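Following are the structures in question.
What follows draws every value from the coordinates through simple rules; no lab data is involved. Everything numeric in this text was worked out from a predicted model, so none of it was measured. Cβ atoms are built from the backbone, for glycine too; each structure is taken alone.
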Structure P
Amino acid sequence: MRIGELAERTDTSPRLLRYYEEQGLIRVGRAANGYRDYDERLVDTVTHIRGLLEAGLSTRLIKQILPCLDDPREIHFADATPEIIATLEGHRDRLARRIELLTRNHAAVADYVDALKQCALGVERAPSGV
């Protein structure tokens, strides 16, 4: 697939996709005409990269984590220093807190939508705690 299609499917600018390639986060083949040829699997990879970046991880750490998405047993970290491990643990813990918050927010929005639907149908809800 061409860069424009991958950009559209992942909501990522072509410039960022080229940056991910420069950083070694994605590997891109070349067509006979020299154009980049993006593999279908890169849709998921780019989505993971964006999520990890949004979670606050650096591209250096993401480059180490990406192989874990396919098969964590095949990962060997030559530079798994105590500092890197501590950094990753901190990110993991922040992600867990974020997931908890998102789960609560999801439940609150779902309850609100249900209440709006009931209101639209003319059904009154019983007050909370009754």
Structure Q
Amino acid sequence: MSAQAHVLLVDDSPLVVHAVSKRLRELAISAVVYDSVASSVGATLADVACALLDLELADGDGVAIANHLRATAPNVAIAFFSGGAPDDLRARASALGRVFTKPDDLEEAIAWIVASLAASLEG
């Protein structure tokens, strides 16, 4: 991992992308942003240390992205950000990483990102 690790943020809500990106910029953390499963699974994962994934996307779900990450970049820390996904989807997601609730857990999700980036730079 280089000295400049990035966050993979996948969410189809412009409001959420704006809020998360703004907080990350305030902390001098860079993010690679995608708005769909299709666009994110083709992403270059170089220097991505962690991923914050929307659970419900127009073309699929964050679990599909997480499964792709586990297969292609197993060291990437994964968490999910959901505003009200069905219980079964939340359960599948929680088997792969933390699940934060939109918008209430924004600061907790940001703290998770900061900790994940720090851990990736140590390891």
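Assuming 0.95 is FRET efficiency 1/(1 + (r/R0)^6) of positions 14 and 86 (r between Cβ atoms, R0 = 41 Å, to 0.05) as calculated from a single structure, say which of P, Q it is.
Q
Relative contact order in percent (Cα under 8 Å, 6 or more apart) computed as 27: which structure among P, Q?
Only one of P, Q returns 27 for relative contact order in percent (Cα under 8 Å, 6 or more apart), namely Q.
Comparing distance in nm of label points 7 Å out along Cα→Cβ at positions 30 and 102 across P, Q, which is largest?
P
Upon calculation of helix-only ellipticity at 222 nm (-39500 (n - 2.57) for each DSSP H run of 4 or more, over all residues; to 500) from the atomic coordinates, which of the structures P, Q produces -13000?
Q
From P, Q, which structure was semi-axes √(5λ) of the Cα gyration tensor in Å = 39, 24, 11 calculated on?
On the way: P: 39, 24, 11; Q: 20, 16, 14.
Label of the source structure: P.
Quick check for you: by mean count of other Cβ atoms within 10 Å over residues 46-53, which of P, Q is greatest?
Details: P: 17.6; Q: 22.2.
Going through P, Q one by one, mean count of other Cβ atoms within 10 Å over residues 46-53 peaks for structure Q.
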